[in-house]
1. Given that helix-only ellipticity at 222 nm (-39500 (n - 2.57) for each DSSP H run of 4 or more, over all residues; to 500), derived from a single structure, equals -23000, which label among P, Q identifies that structure?
2. Here relative contact order in percent (Cα under 8 Å, 6 or more apart) has been calculated and equals 27, so which of P, Q was it run on?
3. Cα extents along the principal axes in Å computed as 67, 38, 30: which structure among P, Q?
4. If semi-axes √(5λ) of the Cα gyration tensor in Å, for residues 27-74 alone is calculated from each of P, Q, which structure is the one that comes out at 18, 11, 8?
5. Ranked by distance in nm of label points 7 Å out along Cα→Cβ at positions 147 and 179, which of P, Q sits at the highest value?
6. Kirkwood radius over Cα pairs in Å, for residues 91-210 alone was computed and gave 15.3; which structure, P, Q, did it come from?
7. Given structures P, Q, which gives the highest value for mean projected area of the Cα convex hull in nm², for residues 67-130 alone?
Structure P
Amino acid sequence: MKRTRGGWTPAGTGAARRAGHEERVTPKGQRARAELLEAARRVFERDGYLDTRVADIAAEAGVAHGSFYTYFASKQDVFRSLAQEVSRELDAAVAPDPADRGLPTVVALDRSNRRYLELYRANSAFWALLEQLSTMDPDVHRIRLAGRQRHVERVARTIRRWQESGVADPEIDAHTTAGALVSMLSNFAYWWFAGGDGYDDETAARTLTGIWARAVGLKEPK
């Protein structure tokens, strides 16, 4: 084993098994990796990141301790993989939905915000851990930052499209406004679902959409 900033990382036989796995991923291997990810998430959410051990994850998955290292280098490694997976789910939730095409602009915006809130609620325990780990692990911070930047840029593109079509204030800076709105939405969701705040579902969703619409001067075309 070798010492890293995140703890002890297996080398030698375990590292060789991982290299071989990466070169030839089989359906069985993919299933085993997915099962380890699911087990790791349950243990992280149950015990917290700091108190979780690789042995706990292996036991939860029903595999030998050494089998864990076929797929992941450490508990840091499996947590980062989970962070990337949840980040991709969030990307999909806020991406334009073909079903929203043709809807009034404010209605489509409201549906997008509600998808985000629903996904955050479903993943709130993990997002709380992600907030904690992002201050301790530079790689987790980079994953969070990259996800945020994708979200901000997607919103900025939407605002520019609205401006070009004449339904949003042409004077606002799209990127800065997008950054502020994404910050509001994500921080509100964190305190609501993970931090202990309490709000009525419908009131919260309508209020957030109203703030977004007013911030960009959104109006429906006549």
Structure Q
Amino acid sequence: MAVAAIELTNLCHWYGTGSMRRQVLQGVNLAVAPGEVVLLTGPSGCGKTTLLTLVGALRQVQQGSVRVLGQQLDGASRRERQQLRRSIGMIFQGHNLLRCLTAEQNVQMGSDLLPGVSYRARRDQAREWLRAVGLGDELHKLPHDLSGGQKQRVAIARALAAQPRLLLADEPTAALDSRTGREVVELLQRLARDQGCAVLMVTHDPRILDVADRLVRMEDGLLLEAERPDLVPTS
């Protein structure tokens, strides 16, 4: 039986101290299998992004168990978390592109840590991923010459270039038009199916719910029962 890509058990998290301490995750339990696409929905401020950052080894676990790609994160050192992040692709709303690098160079950074891949191969892969997200004509543009939606697509291509075993995405279609957004999530769906990459995606976009194997809703730091995508209203 395959090891779960994500396994959360009674995960709790707080922000602040003293009288300002506020609980944002309350006893979260969740498992995501390799090759599975899970969409996480819920109102703003309910803890979805916090959950992603804990799974992505960007924060220390305060209480509960977080196992990602077979590695236990509660009690993990900074170095151990850094090592794990090499196997995780992350797409966040801030883009986080390097302003001095072209679109092609930003995407190539995603594959820089892949073992045994030559510079030429990494460059060619970067160009292929940019073509896959519809930016084949924008290879040599710097981020300040790209629109918000184009920057988001470069960030998506960079995450995919790393050949991740787990992909975490926070509103990846927020800055995209309906056609491009659909193409991007179908690309993520193919990645999951063809490469066994688990995908956990936060979204408010009702147009892409049907790509999910499961929908999980969060409210006030609690995960509610998973829903079948074909039973969720889209209006």
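1. On the way: P: -23000; Q: -9000.
Value -23000 for helix-only ellipticity at 222 nm (-39500 (n - 2.57) for each DSSP H run of 4 or more, over all residues; to 500) corresponds to P out of P, Q.
2. Details: P: 19; Q: 27.
Computing relative contact order in percent (Cα under 8 Å, 6 or more apart) on every structure in P, Q gives 27 only for Q.
3. Numbers: P: 67, 38, 30; Q: 49, 45, 43.
Corresponding structure: P.
4. On the way: P: 18, 11, 8; Q: 17, 15, 9.
That value comes from structure P.
5. Working: P: 2.0; Q: 1.1.
Biggest value here belongs to P.
6. Numbers: P: 15.3; Q: 14.3.
Clearly, the read-out refers to P.
7. Details: P: 5.4; Q: 5.8.
The maximum falls on structure Q.
Computed from the coordinates by the stated procedures, all read-outs in this text should not be read as laboratory data. All figures in this text were calculated on a predicted structure; none of them were measured in a lab. Cβ atoms are built from the backbone, for glycine too; each structure is taken alone.
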